[in-house]
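What follows draws every value from the coordinates through simple rules; no lab data is involved. In this text the structure is predicted, and so the values were computed from the model without any measurement. Cβ atoms are built from the backbone, for glycine too; each structure is taken alone.
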Structure 1
Amino acid sequence: MMKKPETSKDAADKLVKNIRRKTRQTYSAEEKIRIVLAGLRGEESISVLCRREGIAESLYYSWSKEFLEAGKRRLSGDTARQATSPEVKDLRSEALALKECVADLTLENRLLKKSMTGAGDFEE
């Protein structure tokens, strides 16, 4: 298979895509909430809000849907959340310590059982 040569228009399109990808703005959770609440207040249209904030309307609506779904889950009693990295590390180290403790106690229990049954201690 031969690859067709890249035209200058294709190269320019790739360059523009890369620039857009690298300069894409990321929004914090607080900014997303602020924007969604501004839209829910209804003081201005969603299109004006999105133009002012520099986001696509589809992005606003996906944030709004996520925001409302999270609120619905929370109000229905679902309080599960994703663990943070430090929490996961703490839980793993605690689990390791507990496993070691169980191993020590199991070994001690087996030794005590052997000493109580007198296995190997019979002299006739």
Structure 2
Amino acid sequence: MNRTVISTEKAPAAVGPYSQAVKIEQFVFTSGQIGINPLTGQLRLGIEEQTRQVLANLAAVLTAGGSGMDRVVKTTIFLTDIAEFATVNGIYAQAFSGEPPARSTVQVAALPLGALVEIEAVALAN
């Protein structure tokens, strides 16, 4: 098995003992991304800003892993308030136009650092 740890400064560093992503053969498995601005290290404010930052972070990690948003086959979205589903869904739809990946969305009690949304992905490598 060919396993490669993926890391990029264009996304927030891991806040624990995990990798931003791992590439195994033709797949890239990302860790969940939250809305931290990698330049400032600060969590963005509000669900819209956090969602946009999460998707930008996810794109950066995928690019570092030799993939991209257009190669994502499955995502999981974690929300602290399912009432924000429509807002997140609208922003998400812009990132995955065309043929979107399979997806699960769940409400959770809490996310790291007080984040409102977290998204993880599985993608095909280029």
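Worth a mention:
- Among candidates 1, 2, the computation of helix-only ellipticity at 222 nm (-39500 (n - 2.57) for each DSSP H run of 4 or more, over all residues; to 500) that gave -7500 used structure 2.
- Top of 1, 2 by Cα Rg over 2.2 N^0.38 Å, largest first: 1
- Highest-scoring label, criterion being distance in nm of label points 7 Å out along Cα→Cβ at positions 35 and 107, among 1, 2: 1
- Which entry (1, 2) yields the derived value 0.95 for FRET efficiency 1/(1 + (r/R0)^6) of positions 27 and 99 (r between Cβ atoms, R0 = 30 Å, to 0.05): 2
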